[in-house]
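In what follows, structures are represented as structure tokens.
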Structure P
Amino acid sequence: MKILVVGSGGREHALCWAIAGSPLCKKLYCAPGNAGIAREAECVAIGSEDIPALVTFARDKQIDFVVVGPEAPLVAGLVDALEAAGIKAFGPSAKAAELEGSKGFMKDLAARCKVPTAMYQRFRDAGQAKAFVQAYAKNHPGKGIVVKADGLAAGKGVTVCPDPKDALAAIDEAMLDKRFGTAGNEVVIEECLIGEEVSFFALCDGTTALPFGSAQDHKRVGDGDEGPNTGGMGAYSPAPAMTPLLSEQVMAEIIRPTLAGMAAMGRPFKGILFAGLMITDSGPKLIEFNVRFGDPECEVLIPRLMSDLLPALIATRDGQLKNFALRWQDRAALAVVMAARGYPNDPLRGTVIGGLDEAGKIQGVTVFHAGTKAQDGKVLANGGRILAVTAVANTLPAAFTSAYEAVDRIQWPEGFCRNDIGWRAIPSWRKLRGLKR
């Protein structure tokens, strides 16, 4: 088959890395790709949101199957356009992708389907939103509030506010200052859930859902979960908190009801459903849905998959998951994201990255590229999050050690990373890193 992967991040590199090894894949393209993906696929200079150009390319090259990585083209209707042109594609329709495209839509659906989630309200008026925050703070003293931009904000539109003053500022930032553009025209305000966050994934073919593993990521830019939110500074899989019993509870109470609810609305969901969960004292609760593989979660899920990924993606699109099964390595994976200095606000671009081949020589390590480009035989930083240094090992501490050993081999003074990826699951991480504090 001729395959096209759409996107340019670490997630898409992991997808290309897996698909390139499939016996079903005769030719692999990626649009637009990056310097690392160029080792797996032929990169094409078409932006991931240029829907007409992507459809034309797929038609001209007689592409058999398209895998869409990022959320923006999914929400914009890329899968609809491809399917209308007779080109099979993995990912939800625009109507189904509203599960991520609108947090308000997602919360309303959860309420209708009795999916456990946080108490919430939706607002289009900043004054009404602030009045709600003040009333909530008065009636629930000491309890945190979460303010979310309704639309897509590259993983940065959620503000957890321990103090109501923070919530009022977050409303101004989203609705009045337009930090997130039109995504902040509406906000969702909800109670702050307490517990352990877990990412849970399931392939969905419209009627059947198949579990696709769990992970935990680190959103804050700095060690100890300090600093602003990012798209993700690292992740590990599987999530120790996600036991087999809990996994089945999530499928029964969250995934399957959502799938049935979307089908009942005439918006059958096909693709990967990424549930952000909070494991509370009263059980798992839904924080939000994403409609694509996470990034960097994808970089720790895919290396653990023993089965051929491509047939699973095709079966998802074709509605054939009922009798499908996946095999997983009983091993751990951990990814450390290396970002450009200045990220997440104003990352430094154009700096040279060395030592990548040396890092990749460590057993079990794969360096997935995100914001990179090739120029004059060198790899340059070309974004915010640049690399996802991923290690697979028999235990999580061993994966931690290998990933950071690989990080130490990369020669990039203008880059940085967190030193504590996996700290929740590895109490002795400081000792492993040789840190005294």
Structure Q
Amino acid sequence: MKKANVIAACSVAFSVCLLTFPLSAGDWPMFRGSEGNGLSGEQDVPLSWSAEKNVKWKIPLPSTGNGSPIVSNGRVFLVSADKEGTKRSLLCLDRKTGEQMWEQTVAYDKESATHKTNPYGSTTPAADGEKVVVWHSSAGLYCYDFDGKELWKRDLGEFRHMWGYGSSPVLYKGKIFLHCAPGARAFMTAIDFETGKTIWETDEPQKGNGERNENNKYMGSWSTPVIAKVGGKEQIVCSMSTRVNAYDPESGKIIWSVRGLSGKKGDLAYASALIADDVCVAMAGFGGPTMGFKLGGEGDVTEKNRLWREAKNPQRIGSGVFIDGYIYLANSGPNTFQCIEPNSGKVLWQERSGGAAHWGSMVYAGGHIFVTNQTGTTFVMKPSSKELKIVGQNKIDERSNSTPAISDGQIFLRTFKNIYCIGK
């Protein structure tokens, strides 16, 4: 489907669901914040820092990793792993001082592939102020209390891919939603947060071996699901390798799906789907398609709901943000910033970033967008549909593929060497 005219506003009522577990003020409890969309209600956040300026504390990390930090009930959690992936760890730090409170490490003795740009330790944990859950891919899903005591663990299978793993758990109403992929088997699952028992699993059909499709092109999805309310009902929305699915959170039934993520270079998805009022925008990886479609319906709604599809795009790994009617993106190859209209896909502006590629996702707080590039420079910009408005470039000069966490007026940044707490 080519780019179409904007379709009149549909009647589907949409709102992002608020989490229903207890949180401390200013918590950033999972990947991209409490609602998984990168948006924060924080108003007073630092706009300027360096490796020394406005640094409350800096703690060396035992290894590299692409996973991002979270903040919950006075603790900072992040994932680590050794170079070979045989030891995968969850670290717990005191948010006031950065002091390590505990570390829990699990062993994995099988050979496990990844890519040099995606070191082991590439997921982000999730917490509710009392318990924290972390997915170590083939090494298992683990839940701990805030003292580091193991509460339960689950072996969800082996996930082998030449580019490694990266999807992160999402917490909602006592359930863990996890996109288990990429690999020979890919599926969405819901797990009881209290007991670790499987509530449901829904397999995603694949044509290929998990690494390459039936045409010998690359395949796989690393997308973290998002939670939406469509027509008054919660749905779990996730970009799979060829399509976007919406799942019933109680049963795991696929409510609707939209095809269109397959591209000339393969079937790939890295970024999370972006919910923009009553429209969803999904982006394939490796320069593949981007598409926008109306939320809602039943079954395959591709022809009925899809508004537009653009076959060729920049490489997109991190996720963008939706602010005041527009979507903002930071791309990787070419290294550009973009603003697009979700209803039409029209690019309102596109500018070179002037820096390295962006693998981390955008976040928004205090009227500003923050995104960190691969050399550790965090760009700060004002959202504008008319032009790129960069108000700051904060350099740390340490490699990073992670997404900032924002909590109580502080910014937590992970690089390959350290974790920083930035504060005024």
*Supply the structure label, taken from P, Q, corresponding to mean count of other Cβ atoms within 10 Å over residues 262-269 with the calculated value 17.0.*
P
*Match the computed value 1.4 of distance in nm of label points 7 Å out along Cα→Cβ at positions 206 and 254 to one of the structures P, Q, and report its label.*
Q
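0 is what came out when helix-only ellipticity at 222 nm (-39500 (n - 2.57) for each DSSP H run of 4 or more, over all residues; to 500) was calculated for one structure; which of P, Q is it?
Q
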*Label whose coordinates, when percent of Cα pairs over 22 Å apart, for residues 38-269 alone is calculated, return 61 (choices P, Q)*: P
*Upon calculation of Rg and Dmax of the Cα atoms in Å from the atomic coordinates, which of the structures P, Q produces 20.9, 62?*
P
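Only the coordinates and a few stated rules stand behind these numbers; no lab work does. None of these values were measured; they are calculated from a predicted model. Cβ atoms are built from the backbone, for glycine too; each structure is taken alone.
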